[in-house]
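Here, each number is a calculation from the coordinates, and none is a lab measurement. Given the structure is predicted, the values throughout are model-derived calculations rather than measurements. Cβ atoms are built from the backbone, for glycine too; each structure is taken alone.
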Structure P
Amino acid sequence: MADSRKLHGKIELRRAITSSAFTMIALVAVIGLFTLFSIWSINRAWTAGTMETAELQDLSRAALDSQVNFKVQIQEWKNVLLRGDQGTLLEKHLTSFRSHAQRMDEDLARVTIGATKLGFKDEAQRAADLSNEHATLTARYEAALAEERGLSISITPDMASLIDKSVRGADRALEAGIGKLSADIAAISDQRRSTLLIDMQDRYGSLRLFILVVIGFSLVITAYVLASALRATRG
């Protein structure tokens, strides 16, 4: 009879140990698979997010470059009027005026293409509209200069005064629009980067909480199985 009880106890103990082992293996497998999936998901989200953030930063730089080039263009226009009484200086500053106008158009084209690619249709349309306004303004400057200058290789102070009056203040609305676009894109870039960091923190927190819960559950199951095993050996 005693031998039978001992045998039964050993069988129950073996079952308890086996059950505990399988339970732990299953839990470890679940933790491992979920952790691997979570790491893959976090890495994928981080990679995509950092790529978008980098593209937004490039977009912001392009908008800022357009703003800088426009300011230089306007400064060169002022130099044309101030120093245009000397033919060589007139051509020098006029060439720089046109060069920076072209650079600004290229910058705004980068903004239009980049914003469209990233799905910011409003910003892309604003950049395209600003580019059209810039082309109209530049043509207006050129027409005002050509009308007063005629075939002369230089312009007199009186000519410069008349030209200045005809286009005075024409750049203000465009300058404000470019500045607003640059600031808005920079704000979007900062907001997306902040959102990405918060999302990564949330994902990490969820993963950590899940692992802690599973570990706690594993300890409870293990304690239960061991208690059952002890009861079986005592029986």
Structure Q
Amino acid sequence: MLSSEQIQEIENSPLPEAIRLVTALFPGEVVFSSSLGQEDQVLTDVIFKNDLPVKIFTIDTGRLFNETYELLDRTTARYKKPIQVYFPEAADVESFVAEKGINSFYESVDNRKQCCYIRKVIPLNRALKGAKVWITGLRAEQSNNRQQMPLIEWAEDKQLYKFNPLINWSYDEMISYINEHNVPYNRLHDKGFISIGCAPCTRAIEPGEDARAGRWWWEASQKECGLHETKVKAG
């Protein structure tokens, strides 16, 4: 387990150095899950440019926007480094669609969460096997559910550390980094899409709306898919 001194050193270090410290403490056991959002593209840029020993992966749910696939291609072409793609189990998707219907997630929160579980959570758990640190691109500003998340925390259910290096970054800081370093990003962001997930479940937001309002806009929920809902505690 990390000591309070080690956590404090990570918290007080600049972004590249913080990630480097974590990889030194857990060599070969640090992974980064990218949804190819703006935050994740910042972290991808930092990891690849600094040759940090972090495995980057993404999850293809099978329902993504074409612009997201195009960004994945542009990102790997830009950095000349691999991003591993994980897919849901075909049998799980086939069973769900046969039982509930192809777009049944519109009908209830339970159906939507089951779809997210099959298409996102199960592949994520597979991708995290053997890892000791899971890096995310979460920011506190993104939702109420994320405002209390610390920089680094112990995820009891997954038995690993969850490292949120951008948790205290503002939206403006993120955009400034992208512009300054010419980081490739999803072209849908220029059309009012802030948080981008599956195509049937994402819309552009209106001025003044919450950043997560465009996700599962037809329901009143915490606007989470299940990847980041687990209770965690600081290390």
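Descriptive notes on the structure:
- Structure (P, Q) behind the derived value 1.00 of FRET efficiency 1/(1 + (r/R0)^6) of positions 35 and 139 (r between Cβ atoms, R0 = 41 Å, to 0.05): Q
- Source structure (of P, Q) for volume of the Cα convex hull per residue in Å³, computed value 123: Q
- helix-only ellipticity at 222 nm (-39500 (n - 2.57) for each DSSP H run of 4 or more, over all residues; to 500) from the coordinates reads -10000; which among P, Q: Q
- For the set P, Q, ranking by relative contact order in percent (Cα under 8 Å, 6 or more apart) places P highest.
- Identity of the structure behind 1.6 (criterion: distance in nm of label points 7 Å out along Cα→Cβ at positions 59 and 83, calculated), options P, Q: Q
- If distance in nm of label points 7 Å out along Cα→Cβ at positions 107 and 163 is computed and equals 2.3, the structure in P, Q: P
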